[in-house]
1. Tell me which structure, out of 1, 2, gives 3.0 once distance in nm of label points 7 Å out along Cα→Cβ at positions 12 and 140 is calculated.
2. State the single structure among 1, 2 that was used to calculate relative contact order in percent (Cα under 8 Å, 6 or more apart), giving 20.
3. Which structure, out of 1, 2, was helix-only ellipticity at 222 nm (-39500 (n - 2.57) for each DSSP H run of 4 or more, over all residues; to 500) calculated from, if the result is -19000?
4. Given a value of 2.5 for distance in nm of label points 7 Å out along Cα→Cβ at positions 76 and 108, point me to the structure among 1, 2 it was derived from.
5. State the single structure among 1, 2 that was used to calculate percent of Cα pairs over 19 Å apart, giving 52.
6. To which of 1, 2 does the computed value 14.9 (mean count of other Cβ atoms within 10 Å over residues 44-51) belong?
Structure 1
Amino acid sequence: MSKILILYTSLTGNTEMMAEAVLKQLEQYDHQVVTKSFEDDVIETRELLDYDAILIGLYTWIDGDLPFEAEDFYDELYDMDLKGKVCGVFGSADTSYEQYGTAVGMVYEQLETLGASMVPDRIIVDLEPNSEELERCKKLVDTACEMVGQKSEM
C-alpha cells in the first residue's frame, strides 16, 4: 500500500472541487491517502518525503502568481530531493486575466526540477471544472497510481 498526499488550496471552491474528484478516485485504490489544505494545515516540505505520490491543487492568482497561502511552501521546496516521488499538479484559473494558469506550471516545473516523476497532464481549468475536466482529474489519479505501482515493482 502506497501513501499519497493531496495538498491543495482553493479561493472560490473550484480547485477544491477538483481535489474532491481526486480524493474520490483515490478511494478506488488500496492506498493510504492524506488530504491537507494550505489554509488549514501546517505543511513542512520535508513531509513530502513520507509519501510515494503528491498531488497538488492550486489556483492562479490575478497576476499569474501563486496563491499567498502556498508561497512559503513553494519557496521552501528549492533544496528538496524528490527523486522517486510521483507528483501531479492541477488547478483553476481565469482566462479573463493575462496570465492564465501559471501557478500550476510553476509548481509543476519546480517539482520536475527537484527530480519528481511527473504525471504528464497538468490540469488547468477555467474557473469551475466541468464534468469532462473532473474526468481528467480522475485520469490524473489513475496515471499517478500506475506510476507508483511501477516504481514499487522496481
Structure 2
Amino acid sequence: MDLKTKVGAGVLAAAVSLVAAWEGRSLVAYADPVGIPTICEGYTHGVRLGDVATSAQCDVLTEQEVRKALAVVDGSTPGQLPDGMRVALASFVYNVGPGAYGGSTLLRRLRAGELKAACNELLRWVYAGGKKLRGLEWRRQAERQICLSSLR
C-alpha cells in the first residue's frame, strides 16, 4: 500500500470513528429528533420504523455513507484540504446531507480559501426541526476543533 492510499484509509477510518462517536448505534430503527426513521449510525435512506440490522450491516452502511460524504467534501473544492478538515467535514456532511452542505456559507468560505472561517461556520449548524439541540452543539464543537487543528 503506497503512502497516499494509507493516508486516505486513515482519513476514512478517522471519519468513520468520528461519525460513530456522535451518531451512536441502534440496531432497531427509531425516529430521530425530527421524526425521520433512522438505524445504525444515523442511516436514513429507505428506513422504516421496526427495521432491524446486524452490527456487520451497520459497519458496511456507515463506511459506505462516510465514503460518500468524504467524496462530496473532496469534490467540492479545487484543491486538497488538510486531513483533519476532511475528517470533520465528512462527519458534518454525513449528518446534514450533501444538499445542505452544497448551499452553505461554510462551502462558500472553503472555496474562497477562508479555511479558518469555514471551520467556524460549523458552530452555526446546531438546529434540527427548528430546535437547538445540545447534542448537535457538542458535535459541532468537536468537528470545529478537529477542523481547526489541521490548520495550525
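No lab work stands behind these numbers, since they all come straight from the coordinates. Everything quoted here is computed from the prediction, not taken from an experiment. Cβ atoms are built from the backbone, for glycine too; each structure is taken alone.
1. On the way: 1: 1.7; 2: 3.0.
Only structure 2 yields this read-out.
2. Details: 1: 26; 2: 20.
It was calculated from structure 2.
3. Traced to structure 2.
4. 1
5. Working: 1: 48; 2: 52.
Only one of 1, 2 returns 52 for percent of Cα pairs over 19 Å apart, namely 2.
6. Source structure for this number: 1.
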